[in-house]
1. Thinking only about Kirkwood radius over Cα pairs in Å, for residues 75-434 alone, which of P, Q has the largest value?
2. Work out which structure the value -0.59, -0.70, -1.23, -1.37 belongs to, where log10 I(q)/I(0) by the Debye sum over Cα atoms at q = 0.12, 0.13, 0.17, 0.18 Å⁻¹, for residues 387-586 alone was derived from one of P, Q.
3. Ranked by FRET efficiency 1/(1 + (r/R0)^6) of positions 363 and 427 (r between Cβ atoms, R0 = 41 Å, to 0.05), which of P, Q sits at the highest value?
4. Have a look at P, Q and say which one yields -6500 for helix-only ellipticity at 222 nm (-39500 (n - 2.57) for each DSSP H run of 4 or more, over all residues; to 500), as calculated.
5. One of P, Q was used to compute FRET efficiency 1/(1 + (r/R0)^6) of positions 35 and 155 (r between Cβ atoms, R0 = 30 Å, to 0.05), and the answer was 0.00. Which one was it?
6. From which structure (P, Q) was Kirkwood radius over Cα pairs in Å calculated, if the value obtained is 25.4?
7. Assign the value 1.2, calculated as distance in nm of label points 7 Å out along Cα→Cβ at positions 179 and 579, to the correct structure from P, Q.
Structure P
Amino acid sequence: MSKVPPAAAPALRLRPIAPNPAGGIETLFAIEGRIAPGAKTPDRIEGADHPGLMAPPEGAARRLRLFHVNDLHNHLYDETAGGRPVHRLAEMAAIVARARAQAPGDEAVLFLSAGDDHTGTPLDELLGWCDQSFQLDPGYRALSAAGVDAATLGNHEFDRGARQLALGAADAAFPLLSANLHDSAHLKPGRHYHPALIARVRGLRVAIIGLTTRVETRTGTASDPGLTIASPVETLGRLLPLLAPLADIVVIASHCGYGDGAHTSGKASVARDLGEADFALAELTGRICAKPAVIVGAHTHTRLNEHGVEPENLRAGVLITQAGANGRFLGEIVIGRQGAVPAAARLHPIGARPESEPSPPAERRFAQRHIEPLRARVASLMGEVIGEVTGGEMRWSQTREDRYTGECALANFMNDAAVTALSENAETRVDLAFMNGGSLLAGLEPGPLSYGQWFRVMPYSDEVYILRMTGAQIEALVHNNATRLLRPGERAATDLGGFVARGFLHVSSGLRYRIEPGADAGAARARDIRLLDAPIADQRERELHVAMTTYLALGSFGERWNGAPLAGGIPGDLPGFDLRRFARRNTGLVYRTMLTEHIRSRRRLSARTDGRLRIS
């Protein structure tokens with residue numbers, strides 16, 4: 001009986017694709033194929049003998065000047081208190097264009113985004129929520145004009161669903177990257193994104209690998225149930241040995257975060273769960289890659305190498321860099337094809353020009369052509385007055401103090417408004433509403449409330465989910481929430497304006513209780529719990545309908561409403577409560593839009609703390 005021959009090892013493929021006409025790449029190749037978890041590792045790259053990938057000829061560029069931005073969050077522009085636009089992307093585009101025009105013959109210039117180009121300003125509204133409401137992708141369209149050569153897919157690219165991201169990808173004149181993204185129903189590899197690229201610029205060969213965080217990306221949604229994010233470390237370990245021999249310099253565009261495991265960096269005020277992140281990626285790269293390599297990072301909003309190469313950001317000879325967030329900095333690195341360590345690094349401050357100083361002509365031309373039309377599309381939306389805020393309890397100065405440490409007036413208003421708005425329709429009637437403190441990014445000042453001001457309170461793209469829970473399950477949730485409180489002893493040492501990734505929940509008025517902090521988080525307990533005006537002991541068998549955002553309903557990832565041990569600086573291995581296990585319904589309602597309509601209908605809004613949560 002003849003033996004069955006073993007299956008041939010799979011191969012990756014190299015395919016020429018068109019670079020961004022406004023960018024700096026002359027010849028571009030996309031890597032196609034899967035580095036799928038559990039499958040055989042590819043053993044070769046077909047087409048690697050392409051003439052465009054021959055070793056650099058005499059006279060080719062000897063160094064790469066790499067500009068990078070991350071976590072732009074659609075801050076293509078911002079506005080001063082007086083309403084003057086601060087054209088952040090126009091300033092970046094002018095810096096990159098000038099460097100390209102002035103580059104000597106031995107220098108190649110690239111411009112990359114490390115992801116999270118979406119979610120953060122009213123420009124997001126142009127993306128819509130379905131085919132019919134989609135207008136355009138403002139970030140990808142403007143970044144294309146600015147000369148971006150490639151962009152990694154970050155977690156916030158998926159906030160409105162992979163379907164909307166696939167629509168927006170058509171506005172990207174540059175390739176989108178993620179080597180560890182698999183099995184989306186809407187994003188097709190080779191069409192919407194690629195795992196990696198090899199770019200040839202002035203004869204220099206640059207490999208670019210994109211990696212997406214597996215901790216915060218929205219998976220497990222009804223609209224895209226197969227979407228998975230594989231281990232970035234495992235993926236890099238399988239891909240890099242095949243790719244590095246074809247390049248002179250390796251760039252890993254990582255949207256995984258600065259640090260590894262639980263780490264405090266950037267916007268985080270306490271240790272934040274990152275999973276596998278840039279420290280592990282750098283150590284792995286240094287072990288298996290002999291070529292000069294750099295990690296262009298993102299996700300944690302960290303300012304790295306602001307005034308030069310910082311030794312603490314060199315790991316295994318690989319420099320990790322990141323440029324803050326929201327367009328406030330443009331990163332720049334210079335790395336030679338022979339030198340292991342980058343020769344230079346810096347962050348250009350963006351938008352720091354005095355208001356009295358006019359912007360240069362190149363910036364004005366870019367802004368007029370590419371940004372002002374987008375700004376005009378949302379100007380009327382941003383400026384519309386939707387209500388009047390009375391009282392000062394919802395100011396940011398108060399909200400930032402309360403959102404992780406106790407009862408919060410602004411959260412009270414939003415939860416109570418959600419219950420009222422949903423209960424006006426018999427199909428969405430609810431008993432309670434929950435929201436996490438980390439969702440509140442601004443407060444409400446007394447006076448007229450514009451849509452733009454309201455948008456800044458909660459810029460995330462969330463829909464409304466309704467979960468079915470019993471009173472006993474809500475009681476267990478409340479006890480778990482007590483362990484997440486930022487305790488009195490921690491408060492003084494914590495920057496309350498930063499991100500405290502504990503997932504502390506605020507509740508609507510139908511749930512009232514007291515927290516005894518105890519000696520430590522593990523000893524914290526909820527007491528005197530009353531549910532719908534009755535002691536919890538009388539309500540344990542009752543089934544209730546609870547409203548919350550997409551983020552919470554999917555388990556809130558790093559904030560651990562998914563059963564995993566609590567993060568955010570909480571000691572020990574205290575388990576998180578798992579919200580993913582409950583029957584739920586996605587109403588299709590956009591959370592922010594629902595509350596906007598509620599405010600419009602009431603016109604005047606106020607809130608206060610009413611003792612629904614007390615701290616012993």
Structure Q
Amino acid sequence: MKIKQIIIILSLVIILAVTITISRSDFIIQLNTNSNETIVQLGKLERNNIDKEVFDSLPIDKYLIIYDSTEETFTKTKDNFEKVFDYIHKEYDTVSVNEITNINNDNEYNSIILILDDIQQINKNDELMKYVFEGGSVFFSHRLDSKESFYNIYRRLGIIEFGEINNEVGIRLLDNILLKSKGVEEKEKFIQNSSLVLNLNKECVKYAETINGIPLLWEKSYGEGKILYFNGTMLYEKINRGIIVGSLGLLEEDFIYPVINTKISYLDDFPAPIPEGTHESITKEFNRDIVRFYKDIWWPDMLELGLKYNIKFTGVIIGTYDNDVINISKDAINLTKKDFIYFGRELIANGGEIGIHGYNHQPFATKELIDKSLQYESWKDTETIIKSIEVIHKLCKETFPKYEFRVYVPPSNILYPEGRKAIAQSNSDINIIGSLYITGEDTDGYEQEFEIAEDNIIEFPRLTSGYNNKDIMWTMINGITSLGVFSHFIHPDDILDNHRSHGKVWTKMLKEYDNLNKFIFDNYKWLRGMTASEGANETIKYLTCQPKYDKNENNIKIYCNVGNDNSFILRTEKIIKSSENCYTEKIDDDAYLIKILKPISQINFER
């Protein structure tokens with residue numbers, strides 16, 4: 001080989017080495033222009049220019065809730081319905097059953113919701129049934145007791161015979177009361193109903209039944225109106241809000257409501273210190289130590305899934321797994337800067353986001369936790385919690401100087417009031433908290449609603465976790481139907497924990513996680529893959545907008561006071577012929593996604 005060729009080859013090698021070195025250096029990080037500035041500033045949402053007189057004159061969707069205030073279950077069910085109406089931006093009046101003065105068809109209410117077990121409590125049964133007969137709709141959202149009063153009404157409900165009341169476990173959906181749910185069966189014990197054993201006449205349209213085949217939800221025409229009856233007791237639970245929304249959609253001809261329309265996937269504890277050494281299942285399957293497994297296998301697998309299913313991962317970092325909650329110091333952090341840069345840069349480059357999980361993995365609580373098995377340490381005071389937030393935040397800003405670390409995910413989804421207060425008081429970018437939408441009773445879990453808190457932090461909960469969609473199916477499809485949200489998380493170190501991995505090797509876990517994301521992608525392709533900050537941004541618009549609708553037999557006009565890309569779901573048996581200033585997509589039988597493009601849009605139906 002000639003000397004000139006050798007020089008050229010050596011020069012290319014040197015240039016390549018220098019390029020790699022620079023790409024991994026702080027210099028490139030300093031040049032990074034991604035600042036994560038996707039969040040809309042609260043109070044600065046642009047209002048749409050809609051004539052106020054026209055907007056104020058538009059009809060209002062409004063419902064009447066009648067409930068028995070003497071029992072806790074009925075009060076919880078009432079609260080659950082009210083929250084659903086708040087989310088879907090429908091107005092309502094709530095009255096105790098003993099406060100009812102009259103029931104008439106003056107078109108003030110779209111429908112009446114009954115939450116009680118004794119129809120005699122209304123003391124206006126004739127007025128109620130006349131209301132339905134003349135074109136009104138009533139939703140019996142709780143199973144009636146088979147008392148004497150029930151004998152006077154059961155045939156008008158579509159029941160031809162009935163027996164005893166049973167405790168029933170599970171549910172089978174016979175139609176898409178939840179989006180893309182026809183044929184779904186849930187046999188787990190968290191679905192429990194006290195149901196009346198009965199048979200229906202042929203005029204009833206049945207939407208759900210228990211696993212034992214007892215009718216659970218059906219529709220019955222009565223005169224010009226409609227009766228919807230739920231032969232169960234589970235609608236007081238937050239997890240079933242999708243069933244409530246789906247049921248409301250059966251009560252009227254064209255039911256439309258806004259949704260957030262977002263798909264969020266979190267990687268908790270990522271980036272984080274990677275344990276050194278080996279793990280039996282990893283060594284056996286891949287012949288690699290733990291560090292090389294994460295870099296060679298796990299992370300490429302995540303990136304591939306992201307490309308395949310339109311996932312934008314939000315990773316939340318941990319600085320150290322040291323349990324020390326007293327001596328807070330940057331020197332104790334053992335997440336290496338090299339790993340933070342390597343994983344963080346690729347996360348951002350692939351459309352993802354970096355958030356904060358904690359200085360360490362100790363939840364922000366100054367009191368002893370309820371669950372002693374977690375063996376967490378309590379912080380001595382709020383000031384120490386604030387210091388820990390600021391230490392990890394400072395490390396983040398030193399590594400990615402122009403980036404705003406907006407999202408905080410509490411370790412083990414535990415966050416006590418003093419910790420919540422510390423986040424707001426800290427000198428950090430955090431203005432989004434992602435904990436849990438549903439927690440169990442008597443737990444330390446921080447349960448959230450989708451809302452903007454008084455301190456302007458956006459409460460943006462996660463609904464599900466894990467790898468197997470069968471374990472979380474009910475929660476997923478209820479969340480998608482009611483809110484238009486899939487928000488899910490896993491941990492990179494699940495493979496290292498025999499309990500969380502259920503003893504499975506990574507290939508098996510990956511296949512299950514692939515199947516889960518494939519299910520969401522295939523059935524709910526309309527959900528927009530987003531980072532947590534992007535999803536929170538959409539949540540602000542969703543919570544702030546107050547849409548109104550002008551409906552007739554031939555079309556629906558949508559008026560939206562905030563945002564020009566808000567999403568809606570329309571449940572209707574009509575066929576959409578055309579649309580103006582909006583995008584429409586059929587997402588299920590008799591269900592459409594509507595994405596508005598301007599403040600006033602219109603959907604036209606075939607005649």
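1. Q
2. Corresponding structure: P.
3. Q
4. P
5. Computed on structure Q.
6. P
7. Label of the originating structure: Q.
No lab work stands behind these numbers, since they all come straight from the coordinates. If you're wondering where the values come from, they're calculated on a predicted model, not measured in any experiment. Cβ atoms are built from the backbone, for glycine too; each structure is taken alone.
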